[in-house]
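Multiple structures are listed underneath, in structure tokens.
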Structure I
Amino acid sequence: MSSRWVVLVVERNHVLHTIASADEALEMLFANWPVTQGRAFFSAMQACAGTMAGGVTQREAQSAFLAAALDAKVVFRLA
């Protein structure tokens, strides 16, 4: 099982952003996310931050980020 992310291209404010790690996802959640409340958002924040301490795998963080994207209706595609 790979510890790397499947690269995502996320559209926010008519700009495409490449997300290839939990660090990049966390930055997107902090700086450019349309929903800053709710279970999916906080789960994604915790999961992405948790990769730094080693308690969460990259795959788990990506799953949480995708759930937050779906919840917030953020357009994305796998690259």
Structure II
Amino acid sequence: MMFASKGRSLLKAISWRIVGTLDTMALGWIITGSPLMGLKIGALELFTKFILYYFHERAWVKCKYGIDTKVKKVIENK
């Protein structure tokens, strides 16, 4: 049984990408001095890291490390 739905993972990926992309755009602007270049870098990064994060999140859902077995049993019985 999975503890987090795929929809939850998807929403987390979207919200995190918004924060991360805004940061990347700002850094791209600061480093290059061009707001357009910052926007281009951020746009590319938005798609690549969104996909990577989603698969990273799904891999961690399958990982048993750090999962309290007592909590797992309670969740599975609901």
Structure III
Amino acid sequence: MIDELQKAFALAAQQSEQEQAAIAVRIREMIEADTRWDALLADPESVDMLEELAEEAHQEYLRGETEEIGPQPDEDKPR
């Protein structure tokens, strides 16, 4: 086990049993989700589908059918 993980577990061990249980659930869920994503992205059909979606999005962009979302470079500066 690497030092950073040992430090994290040492901090977790200082919490109440209820909080330790919640931390354990979150860790398991995160690892399980990563495992599912890894399996999904390793599937050639998923890769093909993602490539198709990317191409479709690119074509929409080229046709001007997209719009900017989120802060624009000038919008995040104070006026």
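No lab work stands behind these numbers, since they all come straight from the coordinates. All values derive from a computational prediction rather than experimental measurement. Cβ atoms are built from the backbone, for glycine too; each structure is taken alone.
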Problem set entry | If helix-only ellipticity at 222 nm (-39500 (n - 2.57) for each DSSP H run of 4 or more, over all residues; to 500) is computed and equals -28000, the structure in I, II, III | II
Exercise. A value of 1.20 was derived for Rg/Rh (Cα atoms, Kirkwood Rh); which structure in I, II, III was it taken from?
Worked result: II
Problem set entry | Which entry (I, II, III) yields the derived value 0.05 for FRET efficiency 1/(1 + (r/R0)^6) of positions 36 and 68 (r between Cβ atoms, R0 = 30 Å, to 0.05) | II
